[in-house]
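Asker: The following blocks contain the structures, represented as structure tokens.
Bear in mind these aren't lab numbers, they're just calculated from the coordinates by the rules spelled out. Keep in mind the model is a prediction, meaning the values are calculated, not measured. Cβ atoms are built from the backbone, for glycine too; each structure is taken alone.
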Structure P
Amino acid sequence: MDVDPITRGNRFCERFGGQFPVMLAPMAGACPPALSIAIMKAGGWGAAGCLMMQPEQIAAWADEVRSAAGSAFQLNVWIPETAPRPEPDREAEWRHFLSRWCDTPAPDPLPSPLPDFAAQCEAMLAGRPAAISSIMGVFPAEFVAKLKAAGIPWMASVTTVAEAKEAAQAGADVIVAQGMEAGGHRGTFDQSAAEATQVGLSSLLPSIVDAVDVPVVATGGIADGRGIAAAFMLGASAVQIGTGFLRCTESAIPSSWKDAIGRALPEETILTRAFTGRAGRAIDTAFARTAARPDAPQPAAYPWQRLLTQPMTAAARDDDDIDRMQAWSGQSGGLAGEGPAGDLVENLWQAAREHLSAARSRR
């Protein structure tokens, strides 16, 4: 924190790209090209969450966005764990439980769960983004070497100071500090500890800034100019926003999900494993509440739980039914703006600059 916040943000953009340091979070299944293109044309960063994308889909996304708006985008992937063995008894419990919510059961046996990670990594390299980011762990050393050789920065998402130090030591160029307020999946390296290691952004961010020697991006619970300014005052060099962009015109999520985000108070989101087997923050819907009851079955491990609930969540999107939907949302969803994403990102950064300038003038 050796320079004022606005200068720090400008330096981040000079080094990594974009006109101002406001980034779309890479949300798997919720980052259509149109959303990134609109944000990038206005001066921010685009993003794609590549978790479930095949290599050819990654290439197509990157080509479409680059041809329309340049290369100021990140491509993101989860670091895989060894897939756990199927649990037939637990799967049977969940098939029975889910029959109350959806007429279409998941296939039996469940299909092959995930795209090939190594092939996804090669496709991300070929996509020539401004950065490649990770979550839930660190990239293998051999892929880090490929990133360095290609001149593509690695942005590593973390949820604790210990994880930040580990990622920096592994060669990360930027640390993305994810506070517990964030919507969607927790980026905890040890997924068994996701509920036990929840740290709010206002505590996590300055601690990580003090612990590493690389720029830090703040994410989690940021949805307006006040949140952006606060993050910069705590040492961030950029911010990453997910839920705050989901109500935009270019967002492809169903209308009931957009409406629910706009209504949600911070305490009306919950951390749940019921949708995927991994802890994620979502709107407190009827299904999420019922799955949290003591008499509900314990979720299967990831990715089997995601495959079990997929028919229900797909039907919910088709029917625009929020009660069964996998409706991820951060705790600041109620602050999320509407309208064109380009207008929103410009207004967010302008409001943040005004707050920062006002704070500086009061010194």
Structure Q
Amino acid sequence: MIDVLVVDDSAFMRKLLSDFINEQSNMKVKDIARNGKDALLKLKHRSYDVITLDIEMPEMNGLEALRKIMSEHPYPVVMVSSLTQEGAKQTIQAMEEGAVDFVAKPSGAISLDLHLVKNELVYKIKAAANVNISAHIASNKIRQHSSLQETLQYKSGDKNFLAIGTSTGGPKALQKVLPHLKADFPAPIFIVQHMPPAFTRSLADRLDQLSNITIKEADDGEIVKKGKAYIAPGGKHLTVRKMGRSLITEVTSAPPQNSHRPSVDVLFSSLAELEDYSGAALIMTGMGSDGAKGLVEMKKRQSCVALTESQNTAIVYGMPKAAAETAGADYILDLHEIAPFLNQSFCNK
């Protein structure tokens, strides 16, 4: 049974969230709290498996409470945020502060239509309950170095790429990889991070601020450039196709795959169609198996090296495990090893 602490300043929202959770056979609301201050008092006396935490609250807001929770009582936290530009920025900040995931209220602080994200809420609470909280906390302290002497074996030349798939815990993992890639990284980078609309642009903007390479939310019909990272827009699939001698991004509203849109499998399957191209595919933290099927296609059709994040550092060892077991992992790396490994492999040819 997953014991949940629900934190929200609205009695109505606390009731809705509690009802959705208590309807499930494998989880229940153990306590509720009116704001961050109230939540911290609860945490002094009782323990929980997962905390859902509203961002906008009086006395002590969600970000302030999150910082204290992660420093004093580390727990898997799922943020509940407003579907606004400011809400998106605060949510990305919450990911940096230690939240493992988030759910967006469809229509503001008091969402009468919260039922629209009920399944997502339940799924993310379940994922949060499986979080490796020790690895999550340790990720704040890791340094970017690697003692590995091996490098990727892929075809040298101009036609290389790096593809990345991630989900729960992904924003933080991406922040430990992308900002540490060299400014002259000689290949385009395609990324699927499971996120709803409006949040991937804030994620891309934040990663771009921190990085030497350019990182952006992908637009439909862009000509792909080396040393640039393209993040699939939330709620849309990202695919890549050839046009003459160039690669072009395509952003579509095709049906979800593996219950996800964007889907890692969709991206990887499109990359598998690129004749004469080769590169690396990296699967990091996340629940489920998205990416495993697409990785099989890539390895079957082209010279593709499969990388997965290790169980030591993956916040949720679902997607990396599925990829390694289904497609086979050529290299299994701790999070702090990934960026140095990619730099050495791609940049030292």
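Asker: Of the structures labelled P, Q, one was used to calculate Rg/Rh (Cα atoms, Kirkwood Rh), giving 0.95. Name it.
Answerer: Of the structures listed, the value fits P.
Asker: For which of the structures P, Q does the calculation of mean count of other Cβ atoms within 10 Å over residues 90-97 return 21.4?
Answerer: Values: P: 16.2; Q: 21.4.
The value was obtained from structure Q.
Asker: Upon calculation of helix-only ellipticity at 222 nm (-39500 (n - 2.57) for each DSSP H run of 4 or more, over all residues; to 500) from the atomic coordinates, which of the structures P, Q produces -10000?
Answerer: The read-out comes from structure Q.
Asker: For mean count of other Cβ atoms within 10 Å over residues 98-105, the calculated result is 25.4, so let me know which of P, Q that is.
Answerer: Q
Asker: For mean count of other Cβ atoms within 10 Å over residues 242-249, find whichever of P, Q sits highest and give me its label.
Answerer: P
Asker: Next question. Taking 3.0 as the value of distance in nm of label points 7 Å out along Cα→Cβ at positions 34 and 194 derived from one of the structures shown (P, Q), identify that structure. Let's see the in-between values first.
Answerer: Numbers: P: 3.0; Q: 3.6.
Derived from P, not from the others.
Asker: Here Rg/Rh (Cα atoms, Kirkwood Rh), for residues 66-217 alone has been calculated and equals 1.04, so which of P, Q was it run on?
Answerer: For Rg/Rh (Cα atoms, Kirkwood Rh), for residues 66-217 alone, the value 1.04 is produced by structure P.
Asker: One of P, Q was used to calculate distance in nm of label points 7 Å out along Cα→Cβ at positions 114 and 178, giving 3.1; which?
Answerer: The read-out was computed on structure Q.
Asker: Please state which of the structures P, Q yields 17.9 when mean count of other Cβ atoms within 10 Å over residues 50-57 is computed from it. Each step should come with its number before you reach the end.
Answerer: On the way: P: 17.9; Q: 25.5.
Traced to structure P.
Asker: P, Q: which one has relative contact order in percent (Cα under 8 Å, 6 or more apart), as calculated, at 20?
Answerer: Traced to structure P.
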